[in-house]
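Presented below are the structures under discussion, each in the form of structure tokens.
Nothing in this text is a laboratory measurement; each read-out follows from the coordinates by a stated rule. Just so you know, these numbers come straight off a predicted model, no measurement behind them. Cβ atoms are built from the backbone, for glycine too; each structure is taken alone.
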Structure I
Amino acid sequence: MTIDLSDYETGAKFDGDYDEALEAVQERLARIQVAHIVHGRRAIIVFEGWDAAGKGGTVQRLTANWDPRYFEVWPIAAPTEEEKERHFLWRFWTRLPGRGEINIFDRSWYGRVLVERVENFATEKQWRRAYDEINEFEAQQKEDGTTIVKLFMHTTQESQDERIKKRIQHPWKRWKTGAEDFRNRARRADYLAAMADMFELTNTRWAPWQVIDGNNKKAARIAALTYIADRLEKSVPMTPPPASPELIALARSNFGADFEIS
């Protein structure tokens, strides 16, 4: 199914009480994480999108109520010299989740067909080949029992510019912005072309893309977190396993024979 980013540019405000909605979806996500832990399931959440589109703020709220022992956030930057000497997917294999874990990628292997394509860090042969390599990589994870959730945070040029301006003017936020943001801004048309190909060629049934209208931050956060919760809930039993006989015996020997366990 074709994805047109212009369909995600209304910037409509969140319709409801944001604080209540955020608390509700975070509580739901907390239960979902526990379900992954106790049932030994794995999941990958991929965030792609424009600079200043709200990826970091969404990740922060996504993990706010999670047990830090069972998730990892991987902020993906340019590959190191060691990583450049290997296949581009090698560094992502080493960051995949283990049993009971949910790993989050703030940017991902899609850099091969986005920034590396646009900025000529990869040859045309390399980035064209990468679409099939990515699809096969994601299919392998799916077949091995790992849920994949992919979100693209979209903003218009106008919204992005306003946020970059505010970052530069804020002494504790300007570290987030650098020369690469302006380089990417100057090549927006090239990035849009690369994104169109990415959506067309990697929007698979086992790992579909979801675009989030990021022009209103609060609405975007609720939309993104709700989508993640919906996708993860479908892939893990949401009923807790019964207490083991050993645990029941221990509890009753310490707290009394009439101790009740639901």
Structure II
Amino acid sequence: MSSGIQPHNARPAGIWNSGGGRYDEISRGIADSIAHCVLRLDPQPGERILDLATGTGWTSRQVARRGAEVVGVDLGADLIAFATEQARAEGLSVTYRVGDAESLPFEDGAFDAVISTCGVMFASRPEDAAAELARVCRRGGRVALTTWTPDGAVFEMFRVMKAYMPPPPVPAPPSPFEWGRTERIAELLGRDFDLAFERGVSFYREPSPDAAWETFSTGYGPTKALAASLDESRRAELRRDFVAFHARFATPLGICVPREYWVTRGLRR
């Protein structure tokens, strides 16, 4: 593919891309965790920084506001198009391109730092993505990641959706939530980085549980694609269960879902 997306990632690219510009609302919902990760990365003016799996560019825009020279990469062409327009509208200079986290189009050591906020964890082949992340980060450079824990609310939300998905192939692909175990992160990145970890909680707020369904079924690729694959009856059941899950976190003002994650910071050896 001319975009550099490997054939085995063509389907994931279509799924994530399906949210288009509305994915920015998903990033709004995790903005606190993104700010946490950017803080720990500590971008400096003039540094060249890669935002891996940038989505609609929320993280890259935060980094660019710190004066860094930012490149954002994602599988989804429509996500990248929105990110490009949004950065331009905000007067930020960010370079965006469609690309594959498992086969990055950059030279060794091309970046002073790499950041990925709940993005690289969804790569189909985590060992390949981790190796590429390390390859493009210069020696002495930095990495910062946020990854959802394997026992938190985002995992539970995916478990709601899993009941409506077809059975996985055998052997099953690796779970993205393995990136939520520090032991697994150390296996993937510990050879190339000196790692440190900090736990965090992101608070996802909406006016109602139904608003959460609207946000995810229109803007979050995995939820939108799953809903589109179901017949009307099953789609209604998925909506019912998705809304019921979020209703567990009701407050007098709406819903507030605490979603636990890890921030990983690494120094490149």
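A value of 0.65 was derived for FRET efficiency 1/(1 + (r/R0)^6) of positions 82 and 154 (r between Cβ atoms, R0 = 25 Å, to 0.05); which structure in I, II was it taken from?
Numbers: I: 0.15; II: 0.65.
Checking each candidate, the match is II.
helix-only ellipticity at 222 nm (-39500 (n - 2.57) for each DSSP H run of 4 or more, over all residues; to 500) was computed and gave -14500; which structure, I, II, did it come from?
On the way: I: -14500; II: -12500.
It was calculated from structure I.
Going by distance in nm of label points 7 Å out along Cα→Cβ at positions 18 and 34, which of structures I, II comes out largest? Don't skip to the end; give the middle numbers.
Values: I: 2.9; II: 2.2.
If we compare distance in nm of label points 7 Å out along Cα→Cβ at positions 18 and 34 over I, II, the biggest value is for I.
Out of I, II, choose the structure whose coordinates give Rg and Dmax of the Cα atoms in Å, for residues 122-161 alone equal to 15.1, 42 when calculated.
Values: I: 15.1, 42; II: 13.9, 42.
Comparing all candidates, it corresponds to I.
Comparing relative contact order in percent (Cα under 8 Å, 6 or more apart) across I, II, which structure shows the greatest value?
Values: I: 33; II: 23.
Top value of relative contact order in percent (Cα under 8 Å, 6 or more apart), among I, II, belongs to structure I.
Given a value of 17.5 for mean projected area of the Cα convex hull in nm², point me to the structure among I, II it was derived from.
Details: I: 17.5; II: 13.8.
Answer by label: I.
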